[in-house]
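Following this line, the structures themselves.
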Structure 1
Amino acid sequence: MLYFLFYALSLQAASARQSPSYSFELQGGFYQPADPNWASYYGSPNMLEMNVTVAKRFMRVIDVGISTSFAQDMGKGRLPESQLLAGEVSYEIFPLDFFAVLRLGFSDKQWVVPYAGGGYTRFFYRQSVDGVGYARGSVDAMHAKAGLQLLLDVLEPRAARKMLVNYGVLNSYFLLEGKIVRAQVGEPVTNLGGISYRLGILLEY
């Protein structure tokens, strides 16, 4: 009897939705550098990219948070600052974003939530050249992003209730996102930034 009572209370707690206070995102996709000659040196116009984001929710629709990404490519490239041709190279980027995002989600049952935002980026980069050494540095940058959240709770309501009861996850979403970064360095000026195309998961707590 106590078991059934506890189970009923758990389901009641699961159904009593509250406004999210925090969010966590895990994303993956492609980063396309702004350099139009990138494919000539690295064999492909894109780099694989991974991204992790945490944010605080305000007034239900505004997120303020921090995000970090990592992308790497291999090939024959140019040193970011001098633009001199190099041999076999490994190029890595580590953008660190501080952002605000407006999410147009006003109900837990809203299936599609568009969002847009942007902010400051500290853009870290490193390029290693076989037998020569490496160049590394960082530059101030700006970014903007936009996307769509697709609610997953409606597909598996029982799984959503378990996530709420066991882990405190209020809502789960599938993400489609685009992001653009402008990061200028060197003389003549080179834009190390580019465009990201991502898929991911968003969890609200």
Structure 2
Amino acid sequence: MKKTFATAAMAVLMSSAVMADDYDNTAYSISADSTTWGLSLTTGNTTDYGDDAQTLDIHTNGDGINFGVTFIETGTDMDYRATASSTIQGNIAYLRAGVSYDWGDNFATEELRFSPVVGVEKTIGSYKPFAELGYDYKSLEGDYLDFDAADSHATVGVAYNLTESAAVTATVTREMDKDFDKTDQELGLGFSVKF
């Protein structure tokens, strides 16, 4: 019964996304992770990058603070992001806090971002439905301690384990401004492996 419910929820999630007007740029991702490091490739719309961006992310995995670097290509423009983040995981809830430093062709000045995210997830057999809400604060070069609200996002989705080490994920992300007013809404599809 749980599998039937999760499958039905995933079908509704995906079918409603296809019929909505603003689902015009699906984000696709593929990722590989070990217990100590990982990498991911993403194309399409994401919460932090433009519709035409393609990204390569390399990061560490562990129980403490994790670090990463992201290369963002948009046409002929190149941008870069260095990150540090940490997650507190409960039974079904989690809190992730991240700091990122952004620079490159699409930035008039370097940015420092603080990005807290709160979420819930629950494994039900081979399925893991989840939902999260994130908010970004940013400061600019010259006054890195003067943070202002930047934007926010909400994501709902479900991951399905194909095997013990491979999964597919479908998400719907609602991008919002600092007042939680919608700016865009997109579908995301991902494939991940663990080794």
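The numbers here are math on the coordinates, done by the rules we state, and not lab data. Note that the coordinates shown come from a computational prediction; the quantities given were computed from them, not determined experimentally. Cβ atoms are built from the backbone, for glycine too; each structure is taken alone.
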### Summary
distance in nm of label points 7 Å out along Cα→Cβ at positions 119 and 151, calculated, reads 1.8; among 1, 2 the input was structure 2
### Message
Given 42, 16, 13 as the derived value for semi-axes √(5λ) of the Cα gyration tensor in Å, which of the supplied structures 1, 2 does it correspond to?
### Response
1
#### Entry: Parent structure of the calculated result 2.4, given that distance in nm of label points 7 Å out along Cα→Cβ at positions 31 and 135 is the read-out and 1, 2 the choices
2
### Query
Taking distance in nm of label points 7 Å out along Cα→Cβ at positions 103 and 127 for each of 1, 2, which is largest?
2
### Query
If distance in nm of label points 7 Å out along Cα→Cβ at positions 159 and 183 is computed to be 3.5, which of 1, 2 is the source?
1
### Query
Hey, distance in nm of label points 7 Å out along Cα→Cβ at positions 47 and 143 derived from one of 1, 2 reads 1.2; which structure?
1
### Message
Using relative contact order in percent (Cα under 8 Å, 6 or more apart) for the comparison, can you identify which of 1, 2 gives the largest number?
### Response
1
